[in-house]
Structure P
Amino acid sequence: MELLQPLLDALKPILFIVIFTSLLAYVLSIWKGTAVSYPYRRIDLLFSAAERSMLGVLDKAVGDKARVFGKVRLADVISVKKGLGRSAWNKAFNRINRKHLDFVVCDPDSLSILCAVELNDRSHKKSKRIKRDNLVAAACEAAGIPLLMIDAKKGYSIDEIKGLIEPYFTAT
């Protein structure tokens, strides 16, 4: 054993380096794995300036007669009819799944949908956006959801917006 002692003493630093390097590699793999698994960042504002302005106008226009929700996924407002084959159902669902409505106006008590509102800015004049808007309008029409298309502008008349939405208020 005494003959092996110098060899053991010489191997201690190497063993320490191997253990330390292994632990460091393990910790780095966990840290790097987390960073790759969750590559997200915070978006500071939920609404653009134009959408925020419209939300304020909508809230004032509906008062206590309705509640306004923003950025609602289309597939949370309409669904694909039953009776389609799997492929047709998936195709129809995929067309609405990643689209959203700017605002949905709901009954304040039941939260049933009264109408939807799309705020159209300059981007809605592009052919790709026109195609998307046509799909959303047709899907809402098929599902029986009134869709109001309102052009984005610097200022809105609360009475004008109220006049557009009021016909959809549930009779109380």
Structure Q
Amino acid sequence: MAGDKNLGPCILDQSVYINRGCSDHLGNKRNYKILTREGALNRQQGLIIQLRNFISRYGPREDYREPVDYTCISKAEDTYLRRAVKKYADKLANFRMTAKIHKNPWKMRPIVCCTGTMMNSWSKWLNYWLQKLKHLIPTYIKDSQQVLDEIKTIQLPPNAKLFTCDAN
């Protein structure tokens, strides 16, 4: 398995990996709920229905006799999303973990891998459009270099301290 923060590969007994995954994450009933494959596929079918309804409402129209002012999905996007639903309708995401070996004691970081799923295609499409809006958000920060550049222009008192934190 890979270590977190690009710290390279890590070797663990498979039983340790599975036990830590269950004890640290999947066993946490506050964050995770056990679903059967059938139950997960039923939930995914609900999402597929919502996506199809969205496409039907906002997708391209075959009949242009009536003016449609709310069409926002192009024919190519319509094709992309519909193909994703057809190709990946029964493909579920996978749960895996990486080790946070730089922590003491070390921890496991959960990852829900959606590669090759309908949700991955849908999220790529959504991300494409959300990226076009981010510059409109006043609190948007492009990267840490932008923060450093902006801090240089601020006159902070000599006793000021800057902090960063991670959310869990």
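Which structure, out of P, Q, was P(r) over Cα pairs in 5 Å bins from 0, in percent, for residues 78-141 alone derived from, given a value of 4, 15, 15, 13, 12, 15, 16, 7, 2, 0? Traced to structure Q. Tell me which structure, out of P, Q, gives -16500 once helix-only ellipticity at 222 nm (-39500 (n - 2.57) for each DSSP H run of 4 or more, over all residues; to 500) is calculated. Computing helix-only ellipticity at 222 nm (-39500 (n - 2.57) for each DSSP H run of 4 or more, over all residues; to 500) on every structure in P, Q gives -16500 only for P.
Determine which structure produced the value 1.7 for distance in nm of label points 7 Å out along Cα→Cβ at positions 46 and 102, calculated from the coordinates; the candidates are P, Q. Of the structures listed, the value fits P.
Computing FRET efficiency 1/(1 + (r/R0)^6) of positions 94 and 158 (r between Cβ atoms, R0 = 35 Å, to 0.05) gives 0.40 for which of P, Q?
Working: P: 0.40; Q: 0.10.
Considering all the candidates, the number was obtained from P.
Read-outs throughout are calculated quantities, based only on the coordinates presented, and are distinct from any laboratory measurement. Only a predicted model underlies this, so the values are computations on that prediction, with no experimental measurement involved. Cβ atoms are built from the backbone, for glycine too; each structure is taken alone.
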